[in-house]
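What follows draws every value from the coordinates through simple rules; no lab data is involved. Bear in mind the structure is a predicted one, so any value in this text is a computation, not a measurement. Cβ atoms are built from the backbone, for glycine too; each structure is taken alone.
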Structure P
Amino acid sequence: MGQTIFDKLWDRHVITGEVGEPQLLYVDFHMIHEVTSPQAFQGLREAGRKVRRPDLTFGTTDHNVPTVDIFNISDLISKNQIDTLARNVQEFGIDAATHGSDRQGIVHMVGPETGNAQPGKIIVCGDSHTATNGAFGAIAFGIGTSEVEHVFATQTLWQVKPKLMKVEFIGEPAKGVYSKDFILALIAKYGVDAGVGYAVEFTGEAIAALEMEERMTICNMAIEFGSKIGLMNPDQKTYDYVNGREFAPKDMAAAIADWQTLPSDADAVYDKVITIDVSKLAPMVTWGTNPEMGIEFTESFPEIKDFNDERAYQYMDLTPGGKPSDIDLGYVFIGSCTNARLSDLQLAAEIVKGHKISDKLTAIVVPGSRPVKKAAEALGLDKIFTDAGFEWREPGCSMCLGMNPDHVPEGVHCASTSNRNFEGRQGHGARTHLCSPVMAALAAINGKFVDAREVLA
């Protein structure tokens, strides 16, 4: 019987323990940021311990950073967390892209951009969307603060091996349908708890056709599917992305020879298999207060089936039977660890070039990292956005979550390229509608959601 990529990677990293019970895993790379690391560092101090492998640890600031006046941090808690990270990484000898530095950005973008995300690794971080790195053929997942301390001290982690699900994306999508739509469609059909207890391998011809940044979008939102681990088989696109980056293997030929042994065997067995034909998908828009509450653009908002639906409709000020095009948008946000990479900004810029945003809304673009910001500016994307009426911001998590100054005003509907649409996620009373960068860009210039397929046909 063949093995899946997940089985191969898990077996490589088990130090001790039996299957079905907690097993001690070796951690190849540990990313940290300013929110979930302070208590872990303090725990080390109190125990008189050092970071075991500072060379396998990398830090950045993202959640709390302002995106306008970046060095004027008015919130004292935010400032304290940012300053504390800077002190901690210096004290414990950890390399970091600290606030305002050239490599700084959202933690799930910094790992891939620096070349630290590689096939074959186990990668952890005190943040759920660490699964993003699974696009490289790695086991990557978020951990709690006590686990952060454990990795600091031992470079290991106790975990129970999950079951394995294969999600196969087949077919060729219509123009105007993107990887963000793939994952939103999966979540809408099967629910936010469908992946609970599973590691999810995303595969199929539609995945193979995607570029690395599009693949990262899907693995990023494995969390919203209920799984803390989403991964893909590495291929030539993976190797090309890693090659030449700061922390890429010095002997790439040897690394690639090893990485080529990782993809799942043809006769590998899975606990569950789901197949999605992407040729039948349409652009997705969420209407409610979790990522499962999403529909295709041409569909109507569903009937109320339970208390959660009733509460969602009340919070969002929508009614069953309405359409995405009916939503009265007041904000557009292009950013987050899901869709703030250079290719995302390029797609959005192609849409808005030569147009003006609707005079009834505010629109902001927040590159996910400083390297992305610089690359976008070198291509003139910042001018395209600002000429259209967008605000062009400094990098950070920004309006994805309410931990920094970027909030959607109470009661305002926002077309957002982020990953979560919970109550208050983008600010108190904010109403979030998840979508692709192209759908968000089209919404900005039209003042409402429109079908990307019709525009791009």
Structure Q
Amino acid sequence: MNDSKNNIRAELATLPVGKLLWRYSVPAIVGTMVMSLYNVIDRIFIGQGVGPDAISGLALTFPIMSISGAIGMLVGQGAAARISIVMGQDDKEKAEKILANSLILSVTFALCYLSLFVIFMDDILRSFGGSDRTIPYAREFLLYIMPGMLCTNLCYSFNNMMRASGYPGKAMYTMLIGAFSNLVLAPIFIFGLKLGIKGAAIATDIAMAISAVFVMAHFCNTRSNVRFHRRYFKLEWAILVNIVTIGMSPFLVNIASSVINAIINTSLYRYGGDEAIGAFGIFNSYATLVVMLIVGLCQGMQPIVGYNYGAGNYDRMKRAFKITCVMATLCATVGWIGSTFFPYYIIRAFTTDEHLIEVAIHGMRIAMGVFPIVGIQMVATNLFQSLGMASKAIFMSLTRQVIFLIPLLLVLPRLFELNGVWGAMPVSDTIATLVTLLMLWQTNRKLEQKNRVTPAA
């Protein structure tokens, strides 16, 4: 077991960075893509089997699902970054304390937000742009998906920690098991048992429960590098603060996404009705797939950057960042090509309604107009998060989806109506990327100065 741990540390410290990124990123990409595929699978089967109103109703649930994902990222990525850093410092006991405290946090947070959703569900859906046509579909889906959200949080959070502690391949297979289960179960429950939208929710619940069992079993295994110990299941405020502080950046990204989705849905309903909300739900599913591909790259980068930063190997850390930026930009560019030149085939997979297809194609081309530049912004945010620079990561998370986008969403639709809603997204992406480049330049100068003063051993 000690040999296994030493090998993992040796890999992170000495293996060629490109090879290391490949080893860690591929499983991470599979894991994040699988998470987004749950929603995509549901939307495809619901759109084809229930109808356009159900698609619009499902789009209303996206902000709520984003909040659930935000909790998973708060704990999962915050803890994963800390585990990577302390493993770089050869502190196994600290890593296992972080693991135990993360479980307490995950369960506590999930129970809190699920209770609030149940109590205020209709009010929340109405504030997200729901109408009398679409709210019944959204309510039905949420009532059945909520029991599985705790499993979703546990699965996502601890999958990050599994990857950070040296098991990228196992993390990937765990997520694939859940995705395959959902792919098999969704059509059975939706079409075979004729349960409609609630069938999609039940299928997802079962699939996530299966994944969660596999993930938690790993950390109960005595052969794991980092595992649960009963003696560490007591809250340590210093650890909790570290987890929450570092995880706050991806948490705020998802919370911001939820708020933004609510604002977007309200504006879309005002200027384009239920069809515009449904259109956004469709092409946002596609955009999310591409974004989660980049998130996977970032998660693959995280243990490499965190370990080498903790060990003082700044050159390896920067090389990992640069390679990840190039790969993320390529992924975003491929996503833009699909949205610009092949939108019909993408949208058609979700619905057969010609009017909805037309609205979605138009919105997709505008909203994803500068998508190739999104990659570097996302990678840079993750870099600061991996380095424990929480304030910078939080600020960068807010630039793209709050500081710039919200004012644009309040102004542009008044001038350009529905096109203003679509256009606010690429304008915000452009400004946020320029700010990112400036912050990267400043941080690089500081790291170079630090490296000159305290060179790596």
Legend entry - mean count of other Cβ atoms within 10 Å over residues 131-138 from the coordinates reads 29.9; which among P, Q: P
Legend entry - With distance in nm of label points 7 Å out along Cα→Cβ at positions 67 and 283 derived as 2.0, matching label from P, Q: P
Legend entry - For 1.00 (FRET efficiency 1/(1 + (r/R0)^6) of positions 147 and 203 (r between Cβ atoms, R0 = 25 Å, to 0.05), calculated) the corresponding structure among P, Q: Q
Legend entry - Structure from which -29500 was derived, helix-only ellipticity at 222 nm (-39500 (n - 2.57) for each DSSP H run of 4 or more, over all residues; to 500), options P, Q: Q
Legend entry - Among P, Q, structure where relative contact order in percent (Cα under 8 Å, 6 or more apart) as derived comes to 25: Q
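Among the shown structures P, Q, from which was the value 0.85 of FRET efficiency 1/(1 + (r/R0)^6) of positions 227 and 387 (r between Cβ atoms, R0 = 35 Å, to 0.05) calculated? Mind dumping the intermediate values first?
On the way: P: 0.30; Q: 0.85.
Computed on structure Q.
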Legend entry - When distance in nm of label points 7 Å out along Cα→Cβ at positions 75 and 411 is computed for each of P, Q, the largest belongs to: Q
